[in-house]
Each structure stands twice: as C-alpha cells, then as structure tokens.
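Next come the structures, one after another.
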Structure P
C-alpha cells in the first residue's frame, strides 16, 4: 500500500498543500494566494485568519485527491520571521501579522546599534540587528496595539512565527510550539544553548509566557484532523532550511539558492556555527534527534517580488511567468542595471534605508531591457552573497543547487551560471521547500529511516554552465558594482 505525506508550504504570497509519495514524487498540489497589505510606506502586513483559511482550503483539497493509501504524516514549512500575536483564550489575532519584509522597526533597530548591542546579539543569535527579524516586531506590537502590553504581562498572549500559528490552529489550540530553525530567526533564541535567551527577552521587554515551546524539526507535535483523517504533525522547519534539506545539502559546504519572493542562499556549515566576517547571518539548519546542523545564510529581500512589481506596479506583464519572454525579446540589458532594493538591501549590505535604483536608462530602452535588468539584478545579488560566503567558509563554490518559482526561468538560470562561473543545477522537483518539510515528517514516522535513505531520491533535471565570456562578465560585474554604489549613496 502506498503511504503519502502532506506538506504545507506557507509562503509569503500564497499557501500550498502538496502530497508526496514514499519515493519523494509529487502527486498533488493545490495553491491559493492571499492578500498582501501595505498600510503605510515600508509596512507589510497579512491577515493571520486569511493565512489559516487559505491553508485549510488547500490542504483539504490535497488530502481529498489521495485515493489509494493513507496520509501518514504532515510537515510544515513556512515563511520565517513573520510575526503573529494572538489571544490565548479566543485564539484570535490581536492585529495583522507583521511580515518579514516590514521595515517599521528600522529606527528602533538603529537605536539598538547606537547602544553598541550588535556584537552581543550576534554572538548569541548569529543575526544582524535588523527589522527583518521577529523580536523588534513583537516589541512594536506590545508597545502599539491597545491593551497588548497588559495582556502580555498577564500571560494572555501567544507569539508565533507562522509555523506556530498553523500548529495552534491545526491542533485546536492544544499545542503552542515551534522548531529550532524558526526560533533561530526571532533574535530571541541563543544558537549556542538552543534555548530562549533571558537577557534578550529582558532587552526587548517580551514576556516569556508568550513564547512557544522549542522542539526538533522531526518529531510529533500533535495531531491534525483533515477531511476526517487524523494526521500527525511530524515535521516543522523554516522554508529556507527546508529547501536546503530538500536539496540534500546535508554535507558541509553544500549550497542552495531559493528564488522566491526574496532570494535565500544557504550553505551547510556542519555541526558548529560559523560566524561571518562579511555580514552574513548564522542560523540553525535543522535538528534531527540530538544532531544539530548550522548554516551560513545570505538573504535578498526582493527577488520574485521585483517581477510582481513589474506586473502589478508598472503593468509590463500580465502574469509573472511572462517575464522570461519579455526579457528574451532583447539580446542584452541595453546598458540598464536594476538594483531592486524595494524594501532595503539584505546581505551583505544590510542597509535598511536604500531604495530601488535603475541606472543606464536612455531613449532606446524598452520594457524588454527593464525586464532583463530586473532578472539580472536577482543574479547579481546572488553573486554578491556567494562571494561573501566563499570568503567566510574559505572555499570556492563548485556548484549551486537552485529551487523556487524563478528557478524555472531558464534565462535567469543561465545568466546565474554565467555571472558565477560555476554550474547551476535545477532538480526534477522544484517544490523543494515542501519536499524538505515532507522529508522531515517522513523521518518522524519512519517512512524513511535515515537521511541516507533520502539521498537517492534527489535527481537533477537540468544543469547550466557558463556560456558568456569572462571578459564580458567582468564588465557586467563592474557595472553592477557601480549601480550598487549609486543606490547606497
């Protein structure tokens, strides 16, 4: 009899439910977008109830597709850092979720830096002080939502990244938990001790009673009832760590890049954290049993989001996947370079105030040139992180595994191989975030007995190697660097 795993991939712009079989093959997929809210400049919010309803809808449809065997486990991968605070009694959010892209706490972050707290926070958490992470978002909610501080101090509020919010709802409010990977994105978690850090809780004035219990990535969290079926929740992992695991980057030095709303490049750095000298962040990759792996990470805030902007903001394309044809309508970028810092710049710059910049515009520039420059901007940002990562780890990248929606864009993947000068490998399954969560859940219930059982399931679909000349790429890199300098100025 076939055994199936339900994987919930709760992303920044949509909720997906995917069914995988015991051979790691995708057999069903349902996806639903939900509303993005922009109440002020630099603010990004979502309705937690809409997140939950969209997730519930797609998972019900996915489970209904399975006819020839049981769904034996449920795995969750989620957008990280996005902050939900809800009332413990009613289970209702006290405000909208503050999304990882939100910049409202940038000034507060600057005040923490001015107090000289960067080194202490980095040593404990592996993170840069930035509005990206959850701690300053929780602090803002407690200070600005009427009654929140009083309720929090009375033990009546619960905080969670989106995984915790889903677990709470899937279990009918019985379980308030998170895993080590999501905890490591809050700026409240000590990656050395693997516990919430009392000094950081005091610094951000956050009651410990709000925080979820921390667990490993592969164990039973509770039981969800879906379409009348009782399915144990056995895998929980942040989306980028899930993709790293789904890519089978389980050996030290293995690297993947996920091209989603943002871009996230992670390198497995083994069982001891590497603290970056080049403004990358150190994070927990996963915990299975007693074994903990760490990763170096470079975060690009705007990747696929720039394509959405070309679609929704400028109306250059009707659908996101039209970007490739538009970019291919011209032979090159026409001298246009697009630094897509629409919500600031992440690694290795970490500049909260910089905004998007397009340079090289002439009367001959067309929509095709803008589209091509936007795609190339994603690849150039990836190149900047690879360079920093190689310096931190003391290695040269031999290959880059890729996944996410934009990894299906052949023009982008070819340019990525050109600018890096290394092989870019796209797997047969591009839903690697969901697959990584499914692997964790499957390990938790014995569908697979060890990580070794999973290695043979990974297969490459296409490999991209450099085609462009080194001279041409060096010229393009110099022009990109000049565009970044102008943006930062």
Structure Q
C-alpha cells in the first residue's frame, strides 16, 4: 500500500543511508507494536470486564469504581512520567549499543520508584476519605469508593515496580515482556473478580472491595514475571549487567531532564481529567455511570493508539540513537497511519452496536439513551484520539517532552474542563455537553501534535 511507502514518508528529511523496503518497515513495526497493542488492549478490556462485573451490584458500584480512576492516576503521575523517561533513554542507549548505561538507568529508576512508592502509598491510604469526597462522591457511592481506593493504593508497590521494569524492556524493544506479565495479571484479576465480587464457589461476597483485591493480586503476579524477565544474563536489560544500586549524576540528570517535563504533562493531564470527572459526577449517579461506561470504551480505543505510541517511542528513539532521522520520521508516520486503520474499524463497531454494547452493563433505559449519544460521538473522537496519541509518542521518543507538557496544559487542563463546564452547565447540554468538551480537547491535541511532528524540530533533541 502506497500509504506506507518509506520514500514518500521520509519527506524532506535527508536520507542518511539505505531505506528498508516497505515490507521490512511494516514487519519491524508490527513485531514491536503488536505486543504493546495487545497489552494495552487487554488492560482496557479487563477494566471493561471489571465494570461489567461490578455493574451487577448496581449503578452505584460502576460510579464508585469510576470515582477512584483520576485520584489513582494522579497518585501514579510521578511513576508514569518516570517510566516515559526510562523508555526514552533506554531506547536511545539501545540505538547507541550502550548496554551499561541502559541498565544503570533502570537500577536508578527502581531505587527512585521504591522511595516514592512508600511516600505515595502512606498519603493515599491515610487520606482516602477526603480524596474521594473531593473527587465528587455521592452518599450512595462514597463508602464503596473509599474502600476500593484504599486497597488499590495499599498494594501499588507491585504495580510501580512492574511498570518501571516493563518500561525499560519496551525501550529495548522487548515489548512481549510487558504483554506476558499483563496477560497473567489480567487472567488472575478476572478469575478473582468472579470469586470475590459475588461470592462464588464458597468465597466471601466482598462486592467492590473484592474487585480491588483481585486487581492487586493480579499485579503481584505481573511484578514477579517482570522481575524474572530482567534476571536473565543474556538480555539487553538485565540485573546481572547492572552496576551497583546507587545514584549517579549523569544518569539522574538524563532522567530528570525528560521526567520533569513528562511529570508536568502528567500533572496537567490528571488535573484536567479530575476536574472534568468532578463536573460529570455532579450530573448524578445515573449520568456518571453512563459516562464511566463510555470512558471504558474510550479506553479501549485509546489502547490501540497507546500500543502504537509505545512502538513509536521505541522505534523513534532507537533510530535517533543510530543517527537515522529519516527512519525516525518513517516509523512515526507508519505508526500514525496504522492507527487510522484501527480507528476506521472501531468507528464502524461503535456506530452500529452502541445500544447492544451498553446493554452488557445495564438495562436502565436512561443509561441506554446516554449510551447511543456517547457512542455516536466516539465514532469521530476515535480518529483524533489515536492520531494525537501516536504523534505524542513520537515526540516523547525523541525527548521532546516539554512540548507534550505544553499541549496537555493548554488542551487537557484548560480546554477539556473549561469547555465541558461551559457546554454542560451554562449552555445546559448535560452529559452531551461534557462529551462535546472532550471532543474539542481531542481535536486541539491532534492539531498541536500534528503540527509539531510535521515541523521536524523534535528530531534534533539530545539525550
């Protein structure tokens, strides 16, 4: 297909060597991308299954679990930003064939992760009640949401350790490691959901708390597999090739340079998402439950863009490390255009099966009506969402994280909650207005990231 022709995709970038064939480029992109796409999809799918399973307890349970999402991600913001830095640096070192520096980056990130995890866990468990109240809980959702949040954050160490090891493996191109860990984690999660939410096969009926215990137990298995993946001597990422566990100025400077901008981006993202979730929560439990179901499907569509974004971080970073700006541009374009093909398929499913899909969660007629509206909007949003996520991945892979932070400040922290509030309340469009604000945010992020990618300045960043 001409849309993946490397000679057309390289554009005005000087060709620094022989260009691989279209088939070779597509195969390499596929082998790096498919485990990340599957991993991200399965994580989103398990979130969807969690929602279906707790939905059997009533709309309050769907809303309660949904209320914890943004506080949880705010707590994880430092770790998510650290992991982007680890993937970016390791990918560049892989391209430079510098194994010692790559493993030094992992070990120092693990040490930093351990310190931060203790602090964040203590704060979140101790202050769970006011945090969830601030997130917009209602009398019928508060207690369940607090219980869920405490359990999830109490066991977050297994999640954070697994995340940083998987980030290093992705940067080295070993995307199957994270996929395998999450396959096992998700399987354990679903099994324990069945046993603990409803109290099946003689297990106690724990409701929403059972779903939280299932999630934490799954992360324990994922953590074990991630640690094992780095225990082999023959891997590029290996504890056996790592120096002593201590901080050094050069490595920490590289992590801080990328991680600080990514942390700012994560903070802007989470503030915007939390403010947006609060304004939707104030529409009432039914509207928020419908919104939460819709966000689960938005997470499904995001998973395809996220998987390709991970691939673009790896491929762009390795290409720039090898001095091939031309290949960085080619791989970035291939990932983005592949995302558009996924968007086409998803939009057809969302448009044709909207009511049927929402029936999996609830038979409440009001929720089904909301669902028809939400899925109609998703058919357009999915194109913008996947493209901007992939473009952002290319920029992060090059180390251009300050720009992605600026985009998040403008679009997510300001436009999404501001537009959502305007359409939702002063213009009295209700839940439709909230989703209209979300669509404007996605459009703005698409425009800003596309323009930056097209200019090509991101390829000149030094790490």
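Every number here is computed from the coordinates shown, using simple stated rules; none is lab data. It should be emphasised that the depicted structure is a prediction, and the values quoted were computed from it without experimental measurement. Cβ atoms are built from the backbone, for glycine too; each structure is taken alone.
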Subject >> Of the structures P, Q, the one that 1.7 was derived from, the read-out being distance in nm of label points 7 Å out along Cα→Cβ at positions 34 and 258 >> reply: P
Subject >> Comparison of P, Q - label where mean count of other Cβ atoms within 10 Å over residues 338-345 is highest >> reply: P
Original post:
With relative contact order in percent (Cα under 8 Å, 6 or more apart) computed per structure, which member of P, Q shows the largest figure?
Top reply: Q
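For which of P, Q does helix-only ellipticity at 222 nm (-39500 (n - 2.57) for each DSSP H run of 4 or more, over all residues; to 500), calculated from the coordinates, equal -26500? Could the numbers behind the result be given before it?
On the way: P: -10000; Q: -26500.
Answer for the origin of the read-out: Q.
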